[in-house]
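K.L.:
Each structure below appears as structure tokens.
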Structure 1
Amino acid sequence: MIEDDLMIFSGTASVNLTSTICDWLKVPVRKNDCLTFSDGNTFVQVGENVRGRDVFVIQSTIHKTNDKFMELLFWIDALKRASAASVTAVIPYFSYGKGDKKDEPRVSIRARVCADALESVGCDRVVTMDLHSPQIQGFFRIPVDNLFGLHTLGDMVKKDGAENLVVVAADTGFADEARKFARYLDAPVAISVKHRPDHDERAEVIDIIGDVKGKTALIVDDFVISGSTLIEDARDLKSKGASRVMAAVTHGVFSPGAMKRIGDSELEKLYVTDSVENRPEPLIEKIQVVPVASCFGEAIKRIARKESISAMFPE
């Protein structure tokens, strides 16, 4: 079988996820080594022969973002210099996806810079999940497979039996994804309209468009960092008459202090995937982690077999 020949390596940010993906595929995690010297330099070494092989390296780029992204570049360079036939970067959470446009004077389009860097070291393909903006795929000249956490998170919401749901888009930019989520859950949709005055990761809720009175409101978004916007949404939804407020967010990034803020909030439950694992604080009881190893494992298997990835996500 093709899966028996898979070579999957882990970066230091995704050790647990890589292990569960490999368990799902029934293949070993391949040997490698990463050291950080006292001056902050990163050293990586591939521990197995990869000559002529198709290789996958799994690394979320978060906590610390720049260190983990540089480490990923070094892994790709090391694998290509070891004569791997191809290297696929599996980036469960692509942190710089937030830097997708030039919306102010004299700013960098950071996602494009990262795309150029990945290509320059020889990356042949990227697999990620719930990019902040789908157009980021166009920043690359190599194939990009953008997986969706919708089905995995939606299945967990269904399993937990929440009733009388209304799906709430965390902002207008996530409205299309929220509509897909609502269709999957057979629920109506509402939209939180926000204004972001600056770069402090806070947003002001201007209004909620849609009927939430007496319903279980499920806020959906692609990532949560400080938790402030989810908390504001929960407060506003309660004031509009929602009976319960929960959230389903693909990437649980969680900056320091987020756990206390979420714990003290009116948010009853928060579903996140395990795309991020090296967080600065332990998760609180309100937060339920939903595994995505099967999603990434299936994508890796399909790439190895040269099968369709889009077929994984029927409308």
Structure 2
Amino acid sequence: MSVTTAVPEDQLDPAKFRDPDVTANGERRASVGLDALETLWFNTGTLCNLTCTNCYIDSSPTNDRLVYISNDEVRTYLDEIEALKLPTTEIAFTGGEPFMNPEIIAILESVLAGGFRCLVLTNAMRPMMKCTDGLLRLREAYGDRLTIRVSLDHYSQPLHDLLRGKDSWAKTMLGLRWLAANGLRINVAGRTCWGESEAVMRDAFGRLFAAESVPVDPTHPEQLVLFPEMDETQDVPEITVDCWDILDVDPSAMMCATSRMVVKRKGEDRPVVVPCTLLPYDKDFELGHTLESAGEAVKLNHPHCARFCVLGGGSCSVAAD
């Protein structure tokens, strides 16, 4: 005799996201082809000065599962973009906290000198503030081709600190004010876990930006990015080939249609390419060591693919002005 335990309604069914080709219901799983590599992401390393609630990559002061990527390793991929004549216009960096990487300023200089637009995600706290001389030099040389995206989880101190830790708001606001006062191009990234409408959040962020003289347009979806949550233990529908028409969603709008990310795992001698910023650890999503090998279609066999990208409409890149 066997006993079947029902899966709670809000918990992910363990039968889901198992077969890369077929859903738990036996339907053909959706995939997304690479239309053009417009944005190449690098994870600079998973070490961070914070341990945030619900960090999708579990960054912390002790998590070094992804080690610091070097300037030479980044330049190898920039050279490959040139050799393959890829249409890449944007190079972006996430972590961890990118400004903890000891080579970050040299890396950004390599990217900007190569003619690319550059995006850096940061909490704008002490690691970034230790790099202010380098940032000012890059701003002077390359202007608005460098964008700094500051993570500000809510427009109020109590809720931001609830996720990021005591006193993190004050330190992030100090960095945000410094960026604004010194003329660097700024984006802000918030989170949508608060039960507030997008209109309410954009209006409240707008009042904050105005009060702090931060030149970010809260109505612009790339200047103020509001990210859906990414808890892979919570239930979400699997995406089938029929979902594109049912949801009226274009697969070419997905992040993996125009992006790839490079990560370097602890203990490995070479970086590897993965589909996007959301899947840094899963070896089933590895696409090889080179950009040339990373052009295959991505099967949407992960809860993040459904919740963040297809249903949430999330994207990590910055659209060209």
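K.L.:
Work out distance in nm of label points 7 Å out along Cα→Cβ at positions 76 and 108 for each of structures 1, 2, then name the structure with the largest result. Present the calculation step by step, with values, prior to reporting the outcome.
P.N.:
On the way: 1: 1.5; 2: 2.4.
Going through 1, 2 one by one, distance in nm of label points 7 Å out along Cα→Cβ at positions 76 and 108 is largest in 2.
K.L.:
Which structure, out of 1, 2, was Rg and Dmax of the Cα atoms in Å derived from, given a value of 19.7, 73? Each step should come with its number before you reach the end.
P.N.:
Values: 1: 19.9, 61; 2: 19.7, 73.
Answer by label: 2.
K.L.:
Follow-up. Output the label of whichever structure in 1, 2 has the greatest value of mean count of other Cβ atoms within 10 Å over residues 124-131.
P.N.:
Greatest value across 1, 2: structure 1.
K.L.:
Comparing relative contact order in percent (Cα under 8 Å, 6 or more apart) across structures 1, 2, which is largest?
P.N.:
On the way: 1: 14; 2: 24.
Sorting by relative contact order in percent (Cα under 8 Å, 6 or more apart) in descending order puts 2 first.
K.L.:
While we're on this one: Work out the source of 14.8 here, i.e. which of 1, 2 gives that when mean count of other Cβ atoms within 10 Å over residues 44-51 is computed.
P.N.:
Source structure: 1.
K.L.:
Going by distance in nm of label points 7 Å out along Cα→Cβ at positions 140 and 276, which of structures 1, 2 comes out largest?
P.N.:
2
K.L.:
Using FRET efficiency 1/(1 + (r/R0)^6) of positions 132 and 284 (r between Cβ atoms, R0 = 35 Å, to 0.05), single out the structure from 1, 2 with the greatest value. Walk me through the intermediate numbers first.
P.N.:
On the way: 1: 0.90; 2: 0.30.
Of structures 1, 2, the maximum of FRET efficiency 1/(1 + (r/R0)^6) of positions 132 and 284 (r between Cβ atoms, R0 = 35 Å, to 0.05) occurs in 1.
Read-outs throughout are calculated quantities, based only on the coordinates presented, and are distinct from any laboratory measurement. Bear in mind the structure is a predicted one, so any value in this text is a computation, not a measurement. Cβ atoms are built from the backbone, for glycine too; each structure is taken alone.
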